[in-house]
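Just so it is clear, none of the values below were taken in a lab; they were calculated from the coordinates. Small disclaimer: the values here were computed from a predicted structure and weren't measured. Cβ atoms are built from the backbone, for glycine too; each structure is taken alone.
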Structure I
């Protein structure tokens, strides 16, 4: 960085800034327009987009269905964050933070909103008693890794990803700072996975789903075109783990749901039944901008 910025005494928001996605960033909360959310016939109504946080939930729902939990049937509705769908009044009612994913659980007498991807994973896991360790000690360990992901990923996404891929200019200091932190986090995972098949021993849990959606996809070359820059191949244990999870059919299906970017054959904009994966054709899809 060659220019030095002197912060004002009181910061004010004068205009959009921050490169790609700047138009959806603002310093206030609440809806910008009235718009009801659609509701399908299934117990779970998901409003999302296939970013890493969104992928966590669609993978979880597909894993639950694959494991025989028919009560986990869901409708997945596409939220186009570039268009500001997350600021519609209906979405804000489900998630006052205006971030995807957001879930309405209509399986009981009273519809219940669940927001924040980690909270959704834990809610579904506890509801179906699935992808949670039965041993109390391992369950605690699993929760530690789940919350590790929630606290660490902003440094990867909003930190490294933003400055490396989306900022209006490439500045050396923030890229170096967040690249260092991303590699440190990958080393944390690599050391844990050196002696464990999954994050907590031999059992695949919601911690794996949460962490894989960010760090697994990163090392597999799907985030920020940064795999070579970060030398991800050097994290051999993470790579082994990421490839094993990537091969799971439920994960492959979950990655497609609410995906409105990339190659058309990877997209399923909405999901309302398992047959949608079989009957989808490219002529049903409209090309969308990269997210």
Structure II
């Protein structure tokens, strides 16, 4: 595996890790000062700002934008809501292009409230991703489908395994023309007994657009906002990175931690220092 100490460009921070407490300009500066070479901002970070101005600051601090987070859910009860979601995601895709992001991260949505048809919800999600694909290719930003842990299938995403996400890619991009792939998030896929096969397939097909790390706490209190710092839980993070890199992945290792009662209330510099230490020693 790579020695991440020799690859600053591979050390990435997703801004959600800091809890969106500070202006993006300060986050960019602190991230660069902490030694990260890449960053993944969220749409909320750009509220009231011109993407071009944020992009200029990122360039000035030498930070690559790995991904732009995240999509509006594609799954809704009405056609008008689904159309509005696609339009909103198209606007976000344009922002991602202005930022110079490698990818636009897609969390596709769960089963619409009041409905019970997961098959229909999956088709809505596939159709929504497909509606953005040509625009993404034209913008030079790839769409990264992120499979979410199965316990998020109802409310957050009806794509729940790496194999399923790759199947969707094959349906939408059978010629492998580009612009479409997957985001591998250790928090969501670590449990999957078919993970090694999925990683091999994803790398073989050139579909891996990024790798997110955090940890699953044994006694997690919330499935969304109680992620652990790397090394504090049960995920074999070094093994998963080894599988990815053995299969050809050379992209960033990106910390993405949602932690409402722990890391989001600690000083940002402490969080950044701990993330860097754990990236180098645990991941």
Structures I, II, by distance in nm of label points 7 Å out along Cα→Cβ at positions 6 and 206: label with the highest value: I
Entry that produces 3.6 once distance in nm of label points 7 Å out along Cα→Cβ at positions 30 and 254 is calculated, selected from I, II: I
Structure with the greatest value (metric FRET efficiency 1/(1 + (r/R0)^6) of positions 14 and 118 (r between Cβ atoms, R0 = 25 Å, to 0.05), set I, II): II
Parent structure of the calculated result 19.6, given that mean count of other Cβ atoms within 10 Å over residues 142-149 is the read-out and I, II the choices: I
Given 1, 5, 11, 15, 18, 17, 14, 10, 5, 2, 1, 0 for P(r) over Cα pairs in 5 Å bins from 0, in percent, calculated: source structure among I, II: I
